[in-house]
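The structures come next, written out as C-alpha cells.
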Structure I
Amino acid sequence: MTNQSTSLHIFAVRFQALGKLYHFKTVNGDQLMAGDFVIVPTSRGREMGEVVGLVQDPGAPPEGGWKSIERLAAPNELVMRRMWQKRELEAMIDCRAKASEIGLRAVKIAKAEYSYDGSRLTFLFHTETDEKVDLQELQRAMARVYRRTRVEMRQIGPRDVAKILGGMGACGIEERCCSRFLSEFSPISIKMAKAQGISLNPQEITGMCGRLRCCLVYEYEQYAEARKRLPKRNKRVMTPLGVGRVFDVLPLKEAVLVGFEDGKRAEFLKHEIQPYDELKALQEKASAPCDRHENGECDCGKEGS
C-alpha cells in the first residue's frame, strides 16, 4: 500500500479563462490531466475549476495547508455550468438598470458570474471614487429578482475591469495583454519607465484602464541588469577617441553615447570604454615612487622617494 504522503500531488487550478492559479492537493493525481474540470472547496463555497497542470515545486503549504480536490466534475455539471453562464449577460444588464434606477452613478457593474450550479450570483463592480459606496439597497433589490440564488457584490480594480471588457490596447494591438495572456497583475511603478528611458508623458505610459501599462514590467529586469554594467550619465570615460562624458546609456545594446568637448558624439560598446576616474587613479598609483624600494624590500623597478 502506498503511503499517502508519498502519493500526494499538487495541481494548479483556475476558475476563469485567464484567472489566477490556485493550488489544490489530491492523492489521485494519476487520474487528472490538464483541461479536466474539478470540484474544489473555496472560501466562497464549492467551485468548479479547470486543471492547468501538475505543480512540480509548490513550495511551502499555506497556513492551514492546501485544500483538497474533491472530485472530477460530472458531465451534467459541465452542461449546467454552460447553461448558467449564458444567463450572466442578462443578469448584468438587470443589475446595471437597477443601479441606474437607484441612482448609483459612480458604480460600474462590470460582470455577473454564476457559480457552476447556479446557487450563487456574484456581481463584479468598480467605483470611480475612493469613497466607500453602500450597495446594500442594490443587493437587496437583486436578491428579490433572483430569489433562488444567493446574491453577492464584489468590488474589483480598474485593471480587472479592462481585462473583462477587452478591446484594443493603448499601443494598438488588437487585444489587450490583460485579456489575452496575463493571469495576474504585477506591481508597476514610474521607476520602471525611467529605467527604460521611456517618456513620462501620461499618454504614453498609461493603459486603457487609467493605470500604468502592464508592459512596463516586461523588460524592466533586463534594463536594470544592463544598467548595472554601464557607466551612468555625465560620468567621464576613456574611449578610443579620447576622454568624454556619457551623454546617454543604451542598456540593451550594452553601449553608451559619449559627448566630447568639441561637441561631437559617438557610440561605444561596453568593452571599448573605461571609467576615466578609475583609470587615472591607477595611472597615478603606477607612477608614484615606491617607499619600500630604498630598503630593498621590493623589485618593482621604481625609484625610491
Structure II
Amino acid sequence: MSTALLAVQTLNGLQLGVLLFLIAAGLTLVFGVMDFINLAHGVQYMLGAYFAVTFYGVTGSFLLALLLSLAAAMALGLLLEIVIFRHLYGRDHLDQVLATFGIILFVEEGVRMIFGPTSLSLPMPEMLSGAIELMPRLLYPIYRLAIIAAGIGVAILLYVLVNHTRVGMLVRAGASNAPMVSALGVDIGRLFMIIFGFGAMLAGFAGVMVAPILSVEPNMGDNLLILAFVVIVIGGIGSVRGAFIAALLVGLVDTLGRSFASDILRTVLSSSAANQAGPALASMLTYVLMAAVLFFRPAGLFPVRR
C-alpha cells in the first residue's frame, strides 16, 4: 500500500462523498420534514446529467449548461411535486414507494426513447482540465478537486441557509414537528414545494458535475440512490449536518474498501483466498458501517431533535 495510492483513493472517496451529499441533502430533508419516501430522487440526478449534455450541445459553454441545468432540474422537481407528489403526502409509505418507483421506470424509458440507450458524455471544461501535482510523482485531476470544492461549498451554503435564515428555521421546525408548524399558520404546502425544488436542484447539480467524468446513461442514478439512503440513515433522517458527515464516511469506506480490502486480507489469508474474499467484503463494508451505527445510535449520528 503506497502513500501515493492511499492519497489518490482518499481524494476519490471524498469526491464520492460530496456527490452522495448533494443527492442525500435534498432526500433527507424531504424524508425528515415531509415523511415522504421519494425513490425518484435518483432520476433527478440522472436528468441533471442529461440536461447538461443537451444544453452544452446548444450553447457550447459548460457554465451556461450548468446554470440552465440547475434551473431545469428545479423546474422539473417543482412540476413533479405539483402534479404527483403532493397527492401522496397523506398516503401510506408503500403507496409512495410504488408511485415513485413507477416514476423511475417512466422517466428512464422516456430518456431511452429521446436520447437512445447508448451512453453520452460531456466534454471537460477547458479551464478545469489537466492535473495538479499534489506530491512528487503524484498528479491528480483538477476537475475532481473542483468537484470536492463545489460539494464543500454547497455544504457551507446549506448550513447557512438552514441555520441562519427564516426558511431554514421553518425547515428545522418542520423536521421537528410539521403538524405544529402548520397549525401555527405556516403555509406548509409552500414549504414542502420549496424543499422539493431545492432538493431536485441539488441532485441535478450532482449529475452535471459528474457528467464529464462518468458515462451519462439512463440508469446512472440507481446505485447512488441506494447509497444516498444509507447516508441519510447513518447521518440521521432530516439532518443536513448528519448527511454531510455520513456521506464523507460512506464515500471513504466504499472507495478505500474496494481499493485495499484484498491487500489487507493478504496479511491473514493466502493470496488466492484474499483475492476472492476482498471484493465481496468491500461491497459489504458500507452496510456493515450502517449496521454498526444503528446498533449504537438507532436514530443516526446526528438525529433531528424532537
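Bear in mind that the values in this text are calculations on the coordinates, not laboratory data. Everything numeric here is computed off the predicted structure, so don't read it as measured data. Cβ atoms are built from the backbone, for glycine too; each structure is taken alone.
Side notes on the structure shown:
- For 0.35 (FRET efficiency 1/(1 + (r/R0)^6) of positions 77 and 213 (r between Cβ atoms, R0 = 35 Å, to 0.05), calculated) the corresponding structure among I, II: I
- For 16.9 (mean count of other Cβ atoms within 10 Å over residues 21-28, calculated) the corresponding structure among I, II: I
- Taking mean count of other Cβ atoms within 10 Å over residues 29-36 as the criterion, the largest value within structures I, II is that of II.
- Across the set I, II, mean count of other Cβ atoms within 10 Å over residues 53-60 reaches its highest value in structure II.
- Structure responsible for 55, 31, 23, with Cα extents along the principal axes in Å, for residues 93-220 alone calculated and labels I, II on offer: I
- Comparison of I, II by relative contact order in percent (Cα under 8 Å, 6 or more apart) - largest value held by: II
- For 63, 51, 37 (Cα extents along the principal axes in Å, calculated) the corresponding structure among I, II: II
- Structure responsible for 0.00, with FRET efficiency 1/(1 + (r/R0)^6) of positions 101 and 229 (r between Cβ atoms, R0 = 30 Å, to 0.05) calculated and labels I, II on offer: I
- Parent structure of the calculated result -26000, given that helix-only ellipticity at 222 nm (-39500 (n - 2.57) for each DSSP H run of 4 or more, over all residues; to 500) is the read-out and I, II the choices: II
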